[in-house]
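Throughout, read-outs are computed from the coordinates displayed, never taken from laboratory work. Keep in mind that this is a model prediction, so the values were computed, not measured. Cβ atoms are built from the backbone, for glycine too; each structure is taken alone.
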Structure 1
Amino acid sequence: MNNHHIDRRCFLKASLLGGAALAMPWGVHRSLAAQAESVGKPAAGGLASRVAVAAGEDRADLAFQALKPFARPIAAAIGKKRIILKPNNVVIDNPLAASDAKNLEGILEFLKSIGKARNVVIAESPAGGSVMEGFANYGYDKVAAKYRAKLMDLDQDDYETLYCLDEKDYHPHACRVARTLLDPDNFIISAAKFKTHDLVVATLSLKNIVVGSAIKRQGGERPEGGLWGASDKPVIHGGGYRGINYNLFALASRLHPHLAVIDGYEGMEGAGPAHGTPVASRVCVASLDWLAADRVALELMGIDYAKVGYLNYCARAGLGQADLARIEIVGPALKDHIKSYKLAHNIDQQLIWMKPVTNG
C-alpha cells in the first residue's frame, strides 16, 4: 500500500471524527425541540421538525406566508441579535441565478410584522464581480432602503481561517471565511432558491451560506505558505465532487442558517447554479431546521435525496432532520406541487461521491 493512500485514509478518518465532534448534537436537539413548539403545540405524532410550504402567485407574499407559522419561535430565536439576510448571488448579472428582490421583500415584511426589522443587514460575496453592483442590478438597494436595512460586502469583512479538504492531495487547505457569518451574535437567514447544481446536484439553503462565506480578496500570506489568491471559494470546492460534498458537510456545523427561506417561485434546472433554465414551481419553503427545509425543497424539485452527498452526510451527523416521515409539513401537500427538475448533464460524474475511493 503506498504512502499517499495511507495519508489519505488517516486524514479522512481524523476529519470525520473532527466533523462529528463539531456537530454538537446537543445543539441540534435543542433546535429541534424549539421547532416542536413552533406553532404553539407539540409536533404531531412525535415528529422532530416542522417545515412550512406556501404556494401562490405573489412572490413576496409566498415568503411572508411560509414564515408566518413560525412567528413566535423566530422572534424568540432572534432576540436582540443582528439579522444577516444572505441572498444567493452566484453571479451578479443573471436574475434567474440570484435571489429575487421580491423574496427579500417578503422576508423583510415578515420581520417587520414581528418587530425585528430594525437591525438587518443584507450581506453577500458572489462567486465573481462586485457585491454592490450585483445588489444594484437585482434591486436589493431599493428593498434595503424601503426597510432601512444595511448592505454589506462580505469580501471586505474580517475573516477567520478554517480548513478544507482537497481531494487532489487529501491535505487540509486554509480558507478565509467571513467572520460575520460565524458570529454567534448574528442571526443568519439564508434567502436561497431552488436550483440544480453541476457539482452537488442541488444548491439550497446550506450551500448558500457555506460557499458564500469564503471571501474574495488578494494579499497576505497563507498559513501553509505562499500568498492568498483572489478568491477562496475554490478552496471550499475541494478539487472535485468528493471534496466539495465533504467540505460542505465539514463546515456546516459552524456555517449554517438559523432560518432557511427557499424561494421556489421560479427555480433553475439543468445547467445550474448560473446558466440553467426556469421552472415555475410557485412555492416557498421555510424552517428553523435548515436541513429539513433543504430536504423538503428537494422533494418539491423531484430530486432524489439519496443523490445529494453533503445533505446525507449532515443527516448522518445529526445536524438536522432529513427523514420526511419525521417532518411535519405546514401547508399544502407536497405531492400537489412537485415539479421534476432536469439535472445537470454531468449527473453521473457528480454521483462519484457514492462510490468508494480506490488506489491509483
Structure 2
Amino acid sequence: MFEEFIGTKAVDERLCFDAGALESYLRQHIGSLKGPLEIAQFKGGQSNPTYCITAADGKRFVLRRKPPGTLLPSAHAVDREFTVLKALHATGFPVARPYVLCQEDSITGTAFYVMDYVEGRVLWDQSLPGMSKSERFAIWSELNRVIALLHSIDFRAVGLAAFGKPGSYIERQIARWTRQYRTSETERIPAMDDLIAWLPQNIPPQTSTGIVHGDFRLDNMIFHASEPKILAVLDWELSTLGDPLADFAYHCMSWHIPPGQFRGIAGLDLKALGIPDEREYLAMYRNRTGQSAIDPNHWNFYIAYNLFRIAAILQGIAKRVLDGTAASDHARDAGKRARPMAELGWQQVDKILRRAS
C-alpha cells in the first residue's frame, strides 16, 4: 500500500523547470558539480515538491522547492528548513548536509534549497512488517533517542535563538492553524469547530522551550540500510522554537490513530510486535530528557491539539487538490483524512471532560 510513496518518477509537467538554469546556478555554489543533470521527482511528500538531482559523475543531491501557485501564508517555508538544517548539521545531529538556499524565482520558478542525497531506508509502515520483535523495538528506540536528542539541543548555542518566539507556543500554533484551516475549509467539520473553540481556553503551561521538528514520524527518517540507526531526519518545514512535549506528543499520535488512518498503530498487538506501548515510550523519552511526570489531562490535551493540527494540515492538502497545486499523487487521499483526525481529536477532549465530571 506504500509503493506509491517510494522512489522517483518523471517530473510532473506543472512542476518542471529549466535544468540548464539550475545547472548553471549550482556550478557557482557547488564546486564539484558535474553536468549535465538528470532530474526526477520523488513520489512522496504532499507539501514541498522534492527532486533527485543526479550529476554526470553519479553524485546525487536533493532539491526542495516551494510549489507554484497561490500559497497559504507562512506555508512551504524552505528558507526555514535550510536554516535549521545548517545549524543542526554543524552539531552532528543526523540531517543531510545543506549546500545552498536560493530565494530567487528566476532559476526554478520558486525558492528552493539543495542538500546531499542520503542513501538508506525509508520505512513507511509503522508496524514494521517483516521485522523481528527485537528489530522493531530497536527502530522505535532509535526514533525515541533522536527526538530526545533534538529536544536536548541548546538552541541558543547552535545559533537558532531567533528561529522562533520562546513562549506561548501552543497558543500561537492554535491561532495559526485555525487561520490556515479557515482559509482552506472546503466543508464544515463539527469536531474541528469544537476543537477551535475549546483548545485555546484549556492550554497547559509551557514548561520548556526547544527546537521542535513539527512532523517527527517514522517516514520522515532515513535509516541505515541494515542497522537501526537514523542517518537523516527529513522535512523540517514546520520546525521552530516551541514546546518539546507538544512535539513529542505529535510523534505519539500513532498510538491513538487506527492503522489505515494516517499511519497509526492503535489497536495492534504491540507486545506481540515488540513495539513499546505509549506509556513505555513516554517513559523512555522522559528518562532521556529528564522530563518530569506529566499530568494525564495535559497529555490528552497535547494529543488533541496535535490531532487538530494534523487535521488542519490535511485540510490544506485537500484545498490544494481542488486548486490543482498539490505536489503528489496521494494528496487527494490525504486530504480526505481531515475529518477523521478532527473527530479523534475531540475524542481526546472528551476524555478530559469525562475525567472532570
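In this comparison of 1, 2, the computed figure 18 for relative contact order in percent (Cα under 8 Å, 6 or more apart) is attributed to 2. If you line up 1, 2 by mean count of other Cβ atoms within 10 Å over residues 87-94, the top spot, with the largest value, goes to 1.
Have a look at 1, 2 and say which one yields 1.8 for distance in nm of label points 7 Å out along Cα→Cβ at positions 199 and 311, as calculated.
Of the structures listed, the value fits 1.
Mean count of other Cβ atoms within 10 Å over residues 159-166 was computed and gave 19.4; which structure, 1, 2, did it come from? Each step should come with its number before you reach the end.
Working: 1: 19.4; 2: 14.8.
Only structure 1 yields this read-out.
A value of -10500 was derived for helix-only ellipticity at 222 nm (-39500 (n - 2.57) for each DSSP H run of 4 or more, over all residues; to 500); which structure in 1, 2 was it taken from? Going label by label, the one that fits is 1.
To which of 1, 2 does the computed value 20.3 (Kirkwood radius over Cα pairs in Å) belong? Mind dumping the intermediate values first?
Details: 1: 20.3; 2: 21.1.
Structure 1 accounts for this read-out.
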